[in-house]
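Multiple structures follow.
Quick note: the coordinates plus some simple rules give every number you see, no bench work behind them. Just so it is clear, the structure is predicted and the values come from calculations on it, not from any experiment. Cβ atoms are built from the backbone, for glycine too; each structure is taken alone.
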Structure 1
């Protein structure tokens, strides 16, 4: 049957492409377009039909096309004013991706033809991925209810490209994550919440192709509800299959989502979707000297206009699709402050309130990266009890303590106690803080203790990119070395850092491969390295470190004194204090001890009901004799496996640069 437009048959109820009994309904939001067409394509990528959407109501243009169904390839075209200086970019020669597309037939590839002026334009259809109409995925599902105990940040390609148990064709894809040994590893180290780095279809940044590089992370999305075809070449059902399997294995899957900008970049970027449909609705502009300029609070060329109802609907609909149809249990929001900009950050912004109030999304795991590069963009602690937040102060203070900076003993105590100065407000708890030592944008843990400076030359920007302040150290030599003593020192320091993470209040986050002692060669901004720099080297992973991480997480799970979700007070309740801070001499820390800039050893005695744990942090390069509270103690967890903790006459000899967790032992 030849495709035919049903006159005035379109519905504005659902945006995007919706299957009906007679065909497919298309609906597109645009306040400024004078006409919108749907172009249909065959499997040879030739345009076969073009239909103008003939229903226009409430700024939505809709049309019902009969004679087509699931599997139909299509794109959009829009006409209207062309005046880039005023934020209007309409050009019917530019084929545009439906903002509500759920599947694309190929990846995005940059071309100068994608941003030619309208007077010089050529048909961009051969350059643009086509959306594919998909059928309903079937039964909707709700997010898993279990609260996260440990986040694990994963890049799908980086994690699977060199995995020895993943079959060749599956490497680099979401389907690879269904390999049993992949799941077994995550379960072994205690992961219950898997955080996938961006999966929505993305495009390379403009400067990468000439350098021979490609975006490896995905933080440059174009189609918010379509999985990048590299990750799911057989379609979105691959993600649903994976999330179903992980549920059966007790693991929630959450997505890292980038509702703050798109890969259309600045005024010279490629015309791919929102910019050509209604730029002033979907992006923030500011007037300068009578001209409209894209706001760049994200550092990427544009900023999503999250205070506009159409953008809010796009975000909410996209989030709900991922949960209900794809089975994910939550989200980590990249540059989450953009969601609350109007234009400054407002913690009660409508976009944030809609997420919190949504009957489905409110049940999800919601994690904010509480900052962006724009003015007033740092908002740690301001997202409310519905959100957890990445806590960069944990990362910085813990790194600086172990690096040996003066005056850090109090900061260490505050961080392992749950960062009460940030989160102990408005009914929030320690679990609202996500503690991390390293994530994708920075050093790996191994590189943190192997490089004093970043080494990002491979990125092609003469080492200008990436953070320069890393609170890192190299244990004596910059970079890789065969010196056995330095290698041992680095492994010892990584284990101490990890032990600190796992005994701290708050929810720990582990970056992929840090449990294996992986390196990126000192690159702390490997966003463009879809190669061996970011691909995990499974064959040379440190099995002993993997075992230690598993043991540390098991120890954490076994002791409510570590994880009971309340802020420590140190106050006496029925003869029990939930925390006592100890000097190595055995006395309780006094103000002079806290103020001593060279303090390098701290004891943290925790109690919750019948559970009691005594943790010692020793950053000195020599053993320290610590006097213990009365009673019998035994080692529950020890970061340094090169020597045993010695007990003698009420003391314990703490090994150098280590964390030791002691538990009450039965008297002999």
Structure 2
């Protein structure tokens, strides 16, 4: 356009005409706490730049009532009028010239996350705005901030100025953590449990057998991986602050050091990890620790959000403690329990390995019979905590080699033993190496795992289903209302379900007959392979529910290896505009989303009451939640710590659809 720039010509007023003049800046409510009280400062006999520049010590705004009572009364009335007119907290600037008040500017005031929530709730209670508007005024990011430990921004700025910023990476799991550095899971766990230390576990990347160290750590730092890497997913699930993919950091595991930008940390040194910003600092920084049950304004806001949303919010939880946390946060079910994490516990892993290495079905069954009581106990705890709510349990998904020692490490160990002429234990190591080699696959994530493993080695999932239904029956006999749902992963063809699902359903019926009790249950599948989405009409003939595993579905739709893509080129793709967003963080609506919508529509054409959810990492992403609302999902499932965020995002999606704004 050629309209040019508008210029306002106004009379200049002066606050430096004497001690009956002054100038100041104020907020109509406290921008830090949200308290309904004027907040700001002023100076007598000064101009605005004197207040901003800090040349003189300012006075709190409330002291104006003493210095100029009439001006103060007028200012309070105007501030109240402005807030009522704009229906939001205002940031105002004013000048007093010879006891006459002049308002120079008003605008919507910036505020902290805590203040944003309190102001929204208070204004709704005061009748200034509606409950719907209050829900729309708070962002999911503000809720996220309020639920995790935090570093003070001023302290962080000071640390940067002092050269204490050690590394930057992907902000994988929010929150602040301070601890001493250890470079392997066993040491991290030992130092945390035996020495009582706060631990930061530093690794190039994490594997499932690192989980015990991750759970013991206050924070996690890796040099590789992205927002949906193993480290990031586990950290988010358990609410552990994490920074991953800090590629400038070089880890020397042999010498137990990590170096970045010429700075080196040694094992035992202190680090402060900010999982919200992706920054890592030398030394110890103070943190604040909010508690959900103490956030009364947030609890009120979320209760209003629950009135407006259509989508249910479930949680991903592997252990009873996670399930309880999720339920406390408002989860309405468990959308994903990963049974394989239970296999990695110290007392169970040797039994799992014996099962994998068994040469006959009888040997394998004997090992599985030892595992059965452990699995049953795990599930009993989940059903007890989730009394009355659905619990989806995914049958074993990863390839078996993940439960065995690393091939390269084991081969190196055998070679070193031979070089040293060590014979004690060598035969056992060689036998183990041969077994690991026999299970080696060129592309294990697309190899024998999920339903394929269940068909080739059905004894494993038969044990799991027996454990699930024995646990459910035991809790039902105690008076609990159980709603087990068994999820069969990685299905690509309906015939896979036709082979394995009836076999598992027979076990479910057998257990209920043995226990003398009946309860509702479902068998369904994860939709994580494009072919499954394309043939959803056929799959819904057998499956009673769909749950989208959007992490793998995104990998297979794009043809990306998740960790490699995020480490090598995905950031460049987003920065240069090739992709609008990281598709592992926000659902790719045009591609992955189209497959999901097709699967939902065609699945429900076959089975109108088909239950549909999402259990990938996208289940906690606000934009992805909005897509799921429009696509017709029944629920989204996310990590327990993101349940409050998902509750708000689901409500905002429903309100946006009705045209309601903040």
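As an exercise: helix-only ellipticity at 222 nm (-39500 (n - 2.57) for each DSSP H run of 4 or more, over all residues; to 500), calculated from one structure in 1, 2, equals -13000. Which structure is it? Of the options listed, only 2 reproduces it. Once percent of Cα pairs over 37 Å apart is evaluated on every structure in 1, 2, the highest one turns out to be 2. Computing FRET efficiency 1/(1 + (r/R0)^6) of positions 244 and 404 (r between Cβ atoms, R0 = 41 Å, to 0.05) across structures 1, 2 gives 0.30 for structure 1. One of 1, 2 was used to calculate distance in nm of label points 7 Å out along Cα→Cβ at positions 68 and 644, giving 4.2; which? It traces back to 2.
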